[in-house]
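Please go over the structures that come below.
Nothing in this text is a laboratory measurement; each read-out follows from the coordinates by a stated rule. Every value quoted in this text rests on a predicted model; they were computed, and no experiment measured them. Cβ atoms are built from the backbone, for glycine too; each structure is taken alone.
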Structure 1
Amino acid sequence: MRSSDVEAALRHLRDVCAAMPPVAALRVEVAGFDGERLELRAPLAANVNDKGNAFGGSLVSLMTLAGWGLVSLQLQLRGIVAEVYVADSQVRYRAPLHADLAAQAWLAAGESWDAFFATLAQRGRARLQLEASVPLAAGGVATEMSARFVAIAKR
């Protein structure tokens, strides 16, 4: 994939995120994409709870958005028009986060983009398991998620 295609896809993702009021309220920033992992960031100040650390809803929202964004980017880079939804997820909160939020999402072990896109082409819908996490500033993991995303091709 060409870097100009990736930059255009990232710009589109930023625009879509900015247009969704709940996402805009989190102050989400698309921080990086290496072709396999998408990283999103959000400031603690916009996502703080009554204890002074990251709000659990913001943590899970940022990880969900990272997974949704990763699938959306992969579709766009292949020129496929489809709607992406989170089907289900499991979240584990490991430790409070007292710093800005940074979530990364990636394919779960045993998953394949090729298989996902082949199923989408054949059936008009496909599902995929992703992993995501938010690290602690000093190392370790604040929160982790395993989620299944579904893409439904637009006809």
Structure 2
Amino acid sequence: MSTSKSIVLTRIDNRLIHGQIVGDWAGCVGANLLVVVDDKVANNEVEKSVMKIAAQSLGLDTRFFTVEKTINTISKASSSQKILLICRTPATLRKLIEGGVDIDIVNIGNMHFSEGKKSISEKVYVDEQDLEDLNYIKSKVKEIYIRDTPNSKKEVF
């Protein structure tokens, strides 16, 4: 099992790194490193550079890992690293957990509407696969909740 007590929060957000992450969430949980787990972004220099600029503006370091690299390296994080782990989808987070990454707390942020998805919250839309993945995650973590910003109401999932 890849245990990393350096992970201070895991967030599902299809926008990955954006203003709320760097301006609100990172400070709220005391993160100094944003780790984006996304197989496509990990290999896209343009997307990575845009997100790095946003994070660096507030002094946050960033890493962009594939699911496989995260599973193989997250347990090696330094104790000085306070990681905000960000996944685009519940499916990605499920793969991490199935791969042995120990996750305690999951925050579900934005999951945008698309064809075939239904609302379970103001900013969270899911299909059957998302629900299956979220229920799997719920069975493996200490806490999972829906919350857009640190100042918004926490909704139980």
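For which of 1, 2 does mean count of other Cβ atoms within 10 Å over residues 66-73, calculated from the coordinates, equal 17.4? Working through the options, I get structure 2.
Among candidates 1, 2, the computation of relative contact order in percent (Cα under 8 Å, 6 or more apart) that gave 25 used structure 1.
In this comparison of 1, 2, the computed figure 15.4, 49 for Rg and Dmax of the Cα atoms in Å is attributed to 1.
Determine which structure produced the value -8000 for helix-only ellipticity at 222 nm (-39500 (n - 2.57) for each DSSP H run of 4 or more, over all residues; to 500), calculated from the coordinates; the candidates are 1, 2. Among 1, 2, the structure yielding -8000 for helix-only ellipticity at 222 nm (-39500 (n - 2.57) for each DSSP H run of 4 or more, over all residues; to 500) is 2.
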